[in-house]
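For reference, the structures are reproduced in the following blocks.
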Structure 1
Amino acid sequence: MSSDIALIGRIAPVLAEGLYMTLELSVLAIVLSALWAIPVVLTLISPRRPLALVARAYIEVVRNTPVLVQMYFIFFGSSILGYRLTGFVAGLIALTLQNGAYIAEIYRAGIQSVSQRQTESGLAIGLTPREAFWVIVFPQALRKVVPSLANQGVVIIKDTSLVATLSVAELTFEARLLVDRTAAVYEIFLTLALLYMVITGVFSGLMRLVERRLRIVQ
């Protein structure tokens with residue numbers, strides 16, 4: 001037992017560095033995915049059919065290809081084009097593009113669940129269609145899809161482990177280095193799993209608080 005405690009004490013500083021990188025990547029990927037999904041969903045529900053078809057094609061492509069393949073495509077493709085991206089940036093772009101597509105579909109479902117009468121009521125009091133959407137429809141849609149957004153956020157956090165293949169020094173990458181140095185495979189990856197559980201648990205808890213607060217406001 002004392003040897004296990006001593007091992008954890010030795011690996012903790014290294015994993016702490018990887019944890020910081022994982023948290024930074026997770027926060028950026030979640031925020032950027034949620035923001036990128038807004039223009040995607042607006043294009044997807046656009047009455048202009050060519051635009052809607054472009055958005056649908058984009059969503060189908062990124063949803064039906066592995067995010068790891070997308071990371072490699074962006075990382076190595078940027079080198080071929082002469083603008084080499086870091087592994088962190090390439091991974092962030094891939095996570096944003098893929099999860100932005102999923103979140104756009106979540107937004108779409110929320111928007112379509114809002115009654116058309118809400119828009120008509122806004123128009124009746126003098127709002128323009130654009131104002132009615134942003135003031136009445138979209139806020140209600142967001143309230144409805146918070147649980148789905150929370151689930152997608154958990155997926156993003158777990159998928160950050162894939163950037164280890166691009167030599168980004170996040171949790172999984174640091175854990176693999178520690179395994180090579182110590183051969184303590186079970187102890188290190190058990191610690192890694194517990195850390196991911198803590199991160200996703202805290203995120204899910206925060207999203208539940210957001211959901212409850214929105215219900216109160218509603």
Structure 2
Amino acid sequence: MHNTEKQFNVAGWGLFFHPEFIRNSNLGKKIREYTFFRYDENEALHLSFDELNTLTTIIQQIEKEYQTNIDKHSTDLLLSNLELLLNYCKRFYDRQFITRTNTSKDIIAKFELFLIEYFNAEKSKIEGLPTVMMCAEKMNLSPNYLSDLLKNETGKNAQEHIHFHLLDRAKMLLLSTNNTVNEIAFDLGFEYPQNLSALFKRKIGFSPTEYRKQQNLCN
């Protein structure tokens with residue numbers, strides 16, 4: 001039998017570090033800011049030749065430092081170069097969001113339409129509040145990539161967009177029905193009504209009851 005599998009020659013490098021190495025460092029405190037660690041493989045960073053050279057140069061410096069005799073400066077220098085590498089990756093991802101702005105706008109439009117239809121169809125009554133994970137799956141994206149894309153394009157992450165549509169629906173129900181706040185909260189998918197009141201107070205500045213009274217007085 002002949003082996004019909006195609007052979008691929010893949011060149012590259014991998015960089016692995018133990019969590020303990022960065023735990024007590026400045027990098028350890030901000031590692032969660034590098035959300036691209038939780039992107040899916042189809043959301044990979046596409047580098048220009050110059051960008052690839054930049055990252056490769058830093059990797060070579062890390063490798064050189066790692067192979068040098070260890071002294072009291074070794075850890076600081078390795079951490080500095082590692083943080084520099086991650087900061088450049090963050091910059092290059094931001095560039096990628098910008099250069100793919102047409103694709104991003106299509107995703108945003110699809111995301112907004114999904115939320116509008118979700119609340120209009122009153123799916124939250126049965127399926128609960130829409131989550132970032134749920135929305136990302138509908139967009140065929142990872143939650144972090146969707147949030148970062150939205151943040152770059154609109155200034156608001158995915159959760160903030162969900163809250164906007166949720167509160168918009170809550171306002172409509174408060175003014176167009178005589179339902180109690182508790183009933184509206186359950187209709188919107190809240191397990192605990194006080195969570196709607198807390199979100200409303202935080203984002204609008206009034207409780208749902210205060211908002212309803214204020215708007216009724218104005219009308």
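A short reminder: the numbers here are calculations on the coordinates, not readings from a lab. None of these values were measured; they are calculated from a predicted model. Cβ atoms are built from the backbone, for glycine too; each structure is taken alone.
Key figures
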{"quantity": "Answer label among 1, 2 for the case where distance in nm of label points 7 Å out along Cα→Cβ at positions 126 and 142, calculated from the coordinates, equals 2.5", "calculated": "1"}
{"quantity": "Given 1.0 for distance in nm of label points 7 Å out along Cα→Cβ at positions 14 and 174, calculated: source structure among 1, 2", "calculated": "1"}
{"quantity": "helix-only ellipticity at 222 nm (-39500 (n - 2.57) for each DSSP H run of 4 or more, over all residues; to 500) from the coordinates reads -21000; which among 1, 2", "calculated": "2"}
{"quantity": "Structure (1, 2) behind the derived value 10.9 of Kirkwood radius over Cα pairs in Å, for residues 118-157 alone", "calculated": "2"}
{"quantity": "For 24.0, 84 (Rg and Dmax of the Cα atoms in Å, calculated) the corresponding structure among 1, 2", "calculated": "2"}
{"quantity": "When relative contact order in percent (Cα under 8 Å, 6 or more apart) is computed for each of 1, 2, the largest belongs to", "calculated": "1"}
